[in-house]
Structure P
Amino acid sequence: MPKARGARAPKKDPLDLFAEAPLDRVLQLVFWKLRHKNPDMAVLIEQKDLEAFKQSMDYQEVKPALLVYRPQGDPGHPGSPAVGKRRAVPARDPSPARPFVVVALVQEGTKNTVKPVENNEQDYQRGDLARRQAVARGRAGSLATTLRNGAANLDLVTSGVLEEAAETLSTLAAT
C-alpha cells in the first residue's frame, strides 16, 4: 500500500539508532559499559592474542562475526475461539521492542554466540580462575551475612563456615 503524500516513517528511538550505528560507535559503548572492570578503557592486543583467537575459531570451525541487534517485541495476535477439542487462544496485545541492544561475537550468519575455547594451559587457568571468582562473588554476600549474624549473637561460627570464608577470600584475592 503506498504511503500517503507527506506521511513520515515512524521515528526510531535511541536504541534502534544505536543498533544501526557504525561498529566504532558500538565499540565505544562496549568499552564504556565495561568501564568499571576496565577503567583504562583499553585492551592491548598482542600477536599471541591474534594467534590464539585464530586457533580457537579454527578449532571450533567458526567464522566469527560481530552481531549488533535489538530484539523485537511480540507482534501480538487477535486470538482465536475454541474449535472442537482445541482450546481458545486469548488475544494478546503487541509488546514493544526490548529495552536493550545485544552486542555479541557470533557464528557468521547466525545469532549463535561463540564460546571461548582455550588453546593453552595458562589461558585455561585464567578462565577457570575467572569462573571461580564469579561464583565466589555470588556467595560472598550470604557468607558475610552468616558471619555477621554469628558475631552479633556471640555464636560460635562453625569451622566449615570459616573455611568457606577463607576459600572465598582467597579466590577473590587471586590474580
Structure Q
Amino acid sequence: MDAEGYDEYVGSAPLLTVRFQYPAGWSLQEEQGQQQPFRQVRIMGPRNADETYRCYLAVLATPMAAAGGAHASVEEMARQYAGHLQRDAQVVASQDASLAGAKGRDLTVSYTQSAWRFHGVHQPGPVPVKVRTLLLQKGATLYQLTLSADAREYERYAPVFERLLRSFQFQ
C-alpha cells in the first residue's frame, strides 16, 4: 500500500496481464468465465448509506472473436453492452476513449435497480445506479473497466476510478 491508501493489482493470468491501483481495504477477487473465455478482477467497495448497494470496480479481459471470444471489435462490444442494459437504463454519456495506448469507447449509464429477494436476501427498495465503463481494444484482447455505484454516492467514488485509470498499464 502506498502512502495514499492504495494497493496495486498486478495480473499474471492469461488475458489479464495489467497493472493498476485500487483502494486498500476494498475486497478483491479474480474470476474467470465458465461459458465464455474471460478473466476479471472485481474489487468490492463500501455499501451505500441505505445498505442496499455496494459500489465496485471491475477490470475484465476477453479475447476478440478471431481468438475465440464473443466480439469482433470494441465497437461491437459497445453495441452489445448498450443493447443489453436494463429496460429503464439511459446512456448519459458516450465518447471515444484512449487509455495506455488502447482505443475504445467511454460509456456512462444510469438505471434504477428494483427491489429483489434472492435466497433469503432482501434488497428492500429501488436504488438509482450510475455506471461508467471504458471498453478498449489492445491487440487481440478486449477490455472492460467499470465503476458502478449508487448514483447518489457516485461522485464520492469517481476519483477512485480516475486513480485506477491514471495508474492502468498493460504489461
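Every number in this text was worked out from the coordinates using simple rules, so none of it is lab data. A quick note: this is a predicted structure, and the numbers were derived from the prediction, not measured. Cβ atoms are built from the backbone, for glycine too; each structure is taken alone.
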Starting from the value 319: which structure in P, Q was volume of the Cα convex hull per residue in Å³ calculated from? P
Tell me which structure, out of P, Q, gives 22 once relative contact order in percent (Cα under 8 Å, 6 or more apart) is calculated. Q
When helix-only ellipticity at 222 nm (-39500 (n - 2.57) for each DSSP H run of 4 or more, over all residues; to 500) is calculated, the result is -14500; to which of the structures P, Q does this value belong? P
The highest value of mean count of other Cβ atoms within 10 Å over residues 103-110 among the shown structures P, Q is in Q
If you work out distance in nm of label points 7 Å out along Cα→Cβ at positions 55 and 71 for P, Q, which one comes out largest? P
